[in-house]
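Throughout, read-outs are computed from the coordinates displayed, never taken from laboratory work. Note that the coordinates shown come from a computational prediction; the quantities given were computed from them, not determined experimentally. Cβ atoms are built from the backbone, for glycine too; each structure is taken alone.
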Structure I
Amino acid sequence: MNTFERSRRTLCAAGVLLLGGCAATAPPTPPSAAAIAQLSPTGKLRAAINFGNPILATRNAAGEPQGVSVDLAREAARRLGLPIELVLFNSAGNVVEGIKAGKVDLAFVAIDPVRAADMEYTAPYVVIEGSYLVRNDSPLRRNEDVDRAGTRVVVGKGSAYDLFLTREIKAATLVRAPTSPAVTDMFLAEKLDVAAGVKQQLEMDAQRVGGVRLLPGRFMVIEQSMGVPKGRTAAQAWLSGFIEEMKATGFVAAGLKRHGIQGAAVAPARANP
């Protein structure tokens, strides 16, 4: 390659980087009046915080909510210029009921076709794994071994795992715990065969109770998104841009790191934002 050709390629590469830098630092799209109205029908942003998924939210030593969903809710409210109210729930199923009942304006939920009947979703911001937990002496060794007649699988009622397994399980029997955090204790107390849920929650439970193990790998991947009540399309459109910016700028990654979250990854950018 001659000197002219090397110089030309260097300039072209610099131009691409410059354009990319300009795109990355473009100012965020301000919310429309319609988006603000749809996200604050009561004059404030009511955001659902689900303690049923420790990847999204937990309580700190003072009992206050913390986590990546809390961070995103507060940042969204700041961008919208709205006061925020964190509405606390112990399960994803209760969050969905809150959305349907008009008790909240924004939720952090797993994408699922059943829930799409009542919600408008953004693209996912976090991807997490669903795993199975069994006793150490269980004959089950693989995820594929679970769906057999006589196997009883406990799952949090209304969770993404419940919705997924309701569609996918053909031979095993599903047993529903009131919330996802209650799954392992119900699994032990009722001598069930398998507990299903968030991999990180089950790992913490395994350390807490002992005598149990996770099956290798995962039985599903869960895409966590922001959701609003059905028909609030202006809100969904603004939140879609907001969540892509939060992923691209490292806000989501920094939140996961700050809160010590393992077993979750930032979702890839939407193909056509």
Structure II
Amino acid sequence: MMKLTLLGTGDVRQVPVYGCNCAACFRARIDISFVRKPCSALLQVDDFALLIDGGLTDLCHRFAPGELDGILLTHFHVDHVQGLFHLRWGMGADIAVYGPDDQSGCADLLKHPGILAFQPPLAAFMPIELGPVTVTPLPLQHSKPTFGYFIQHGERRLAYLTDTVGLPAQTEAFLLENTPDLMVLDCSHPPAETPPRNHNDLNMALAIHERIAPQHTVLTHISHQLDAMFAEEVLVLPQTVCSAEDGMEWLLDNSAVRRKPRLGDLIG
């Protein structure tokens, strides 16, 4: 069984945004369950653990030495790698890091990696075996070289697609031929009349969901403007689409793909 935990679901500004009192930011200040940290996830299969993106600044406290079997980077924007700047100066065994070919990286991270063992850049559509899962890098459309990832374990398929505005034709064709059970998809902006520059808006994300037709789509990398619309309940999502929450867990086993209920949901 694969378990995907969404550790962070916000955009670069996160939620709450400094100095903002919109509905989403106000709500997150009075109830930490609505906070959105930098977009990242943890994939687990039995005792194998793969971190997707390193933007959380508490990685050294969140994960004990030896707990992570590797780190999979979508790209080198700072909100996806900032936690690695501290982690790299740790002690002990190296941690394998995989990602796209971007020689500029982020600041001096590639030049002084410390315990981070950066592997040769991944190649588009060339699958690699990482522990018990097969990972296929999928090119995305962003301002830096960026990969989404198609992850398969047994019969179950997961697509993690952030940051992107739309999908390249080859990536969409791949997903149409290999329909994921669960698609975690960039949706940073409220619906707009003109396409945004670097991230999906809700219209684009829902159109991708309709074309790919996974069992479930989870919208992530959410801005405070879009989150405010969710907070004010002015948007209605299709039944098979939901907005992500920090700490949300999805279980993918041989029989089903399902969201693990939160403790608060069980109590309520």
**Message:** Please compute distance in nm of label points 7 Å out along Cα→Cβ at positions 45 and 69 for structures I, II and give me the label with the greatest value.
**Reply:** I
**Message:** Of the structures labelled I, II, one was used to calculate helix-only ellipticity at 222 nm (-39500 (n - 2.57) for each DSSP H run of 4 or more, over all residues; to 500), giving -11500. Name it.
**Reply:** I
**Asked** One of I, II was used to compute FRET efficiency 1/(1 + (r/R0)^6) of positions 85 and 149 (r between Cβ atoms, R0 = 41 Å, to 0.05), and the answer was 0.95. Which one was it?
**Response** II
**Asked** Here FRET efficiency 1/(1 + (r/R0)^6) of positions 109 and 229 (r between Cβ atoms, R0 = 30 Å, to 0.05) was calculated and came to 0.30; which of the structures I, II was it taken from?
**Response** II
**Asked** A value of 0.30 was computed for FRET efficiency 1/(1 + (r/R0)^6) of positions 101 and 181 (r between Cβ atoms, R0 = 25 Å, to 0.05); which of I, II is the source structure?
**Response** II
**Complete:** Working back from 26 (relative contact order in percent (Cα under 8 Å, 6 or more apart), computed), options I, II, answer is structure I
**Prompt:** Can you say which of I, II returns 2.9 when distance in nm of label points 7 Å out along Cα→Cβ at positions 125 and 157 is computed?
**Reply:** I
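Ranked by mean count of other Cβ atoms within 10 Å over residues 37-44, which of I, II sits at the highest value?
Looking at the calculated values, the largest one is II.
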**Asked** From I, II, which structure was Kirkwood radius over Cα pairs in Å = 20.2 calculated on?
**Response** I
